[in-house]
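Throughout, read-outs are computed from the coordinates displayed, never taken from laboratory work. Note that the coordinates shown come from a computational prediction; the quantities given were computed from them, not determined experimentally. Cβ atoms are built from the backbone, for glycine too; each structure is taken alone.
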Structure P
Amino acid sequence: MPKIKEIERTPNPDAMRFVLAEPLTNGVTRSYENTGEAEHDELAKALFSIDHVINVYYVDKYITVTQDGKAVWSDLLRKLAPPIRQAIPQLDLEADDEVHASREVLETDDPRLIQINQMLDEQVRPYLLADGGGLKIIGLDGNRLKVHYQGACGTCPTATSGTLYAIESMVKRIDPDIQVISV
C-alpha cells in the first residue's frame, strides 16, 4: 500500500498532486477524464466515485487528481487519501502507447510529426509532469497540430495560453507554418 509522502499544489487551482513514497507504476502513465475510461482501473474508479473528481492522471510515484472547482480542498483531500493509500502498485503494467500520441502519430512517417513528438518528449512533457499533467498529440491536419492536455494541465488556465504559445514557438522551429491548437 502506497504511503503518501507529500501533497503538492499545481499551477491549476483545481488540481492537486500526491507524491508517494514508492512508485505506483514503473514509468507507465495512465490518464482518465471520466468514469467510463477508468472502468478497468481500480484506483481511478475509486477516485472517480468521490464527488467532484473530474480527472485522474498518474505515473510512477505521482498521482494528480483534478476536481470540478466546487469542492473545498481540505474536505476533498480527506476523501482522496484512503483510496490512494489502498492502491496496489502496478509495476508490471503494459505501457499504453497512445497516452502521449494518437495511433495516427505513432504510425506516421511524416518527419515533422516524428520530430515534434521527440521535441515534446525532451523539452515539454517533463515540465508538464512536474506540474501534474501531460500532453497528447492528436494529429496534424494540414498545418494544424492538434494537442490534448492531460491531468492538471487539462483545465489549467495557463495551459491554453502561455504553455500553448511556448509549444507553438518550439514547433515553428520545425515548420514555421504549423499552428498548434488545443482540443
Structure Q
Amino acid sequence: MTEPIRILGVPGSLRKDSYNRALLRAAATLLPPDDASLEIFDLDGIPVFNQDLDRNPPERVRELKQRIRTSDAILFGVTEHNYGISSALKNAIDWASRPYGDNSWNEKPAAMVSASTGMLGGARAQYQLRQTMVFLNMRPLSLPEVFVSYAPKKFDEKGNFVDPDGRKFLGDLLNALVAWARRFKTASP
C-alpha cells in the first residue's frame, strides 16, 4: 500500500467565516479515502514581510515553511481582492520563498480553488497566483479548475459547501491533485 499524500491547505483569507476556508474544509471531506489527508494552515499571526528578518524569520513563519516542506502538495483557497490575490496570501508566499535560495515552495505540486460572491468565482486571483507559481518553481495542476461563483447560494448557514455540482468538481480536482502529487513523490530520489 502506498503512503497517503499529505496536502497542506492554505486559505487566502484571515476571516474566520471565509468562503475559501470553508471550501478547504469541504475538500478535506472529499479526499480519496485512505489515499490523502488535508490539514489547513491558517495565516493568522504571520507579520508583514520584512526582508531584514528573512534570515531569522518569526516562529510562525518558520512553522509555515516547515509545514510546506513536509507536505506532498499544496491546495490554495484563493481569496480575490481587487482582481488579485489577497495581501494575506501574498505575504505568506513571500515569507515562505525567502531568503533567496531557501524557497519552501520549490517544486511543490499545487492546485487552487476559489469562491466569491461574484460571477467569476475568484478566477482573476487564481490566474495571478498561477503567474507567481511559475516564479516559485511550483508544479501547478492545470486542470480541472474550480471557481465557485455566487458563494452565498452554495454554502449553508453553517459554512458547509452544499452545491452538488461544485462538490463533484472539487472531488475531481482533489483526485487529480493526489495523482499529480504522487507522480512527483515517486519521481523523487
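For which of the structures P, Q does the calculation of helix-only ellipticity at 222 nm (-39500 (n - 2.57) for each DSSP H run of 4 or more, over all residues; to 500) return -12000? Spell out each step's value before the answer.
Numbers: P: -8500; Q: -12000.
It was calculated from structure Q.
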Inset, instruction - Using distance in nm of label points 7 Å out along Cα→Cβ at positions 65 and 81, single out the structure from P, Q with the greatest value. - result: Q
Legend entry - Identity of the structure behind 14.1 (criterion: mean count of other Cβ atoms within 10 Å over residues 73-80, calculated), options P, Q: P
Legend entry - Which entry (P, Q) yields the derived value 48, 34, 28 for Cα extents along the principal axes in Å: P
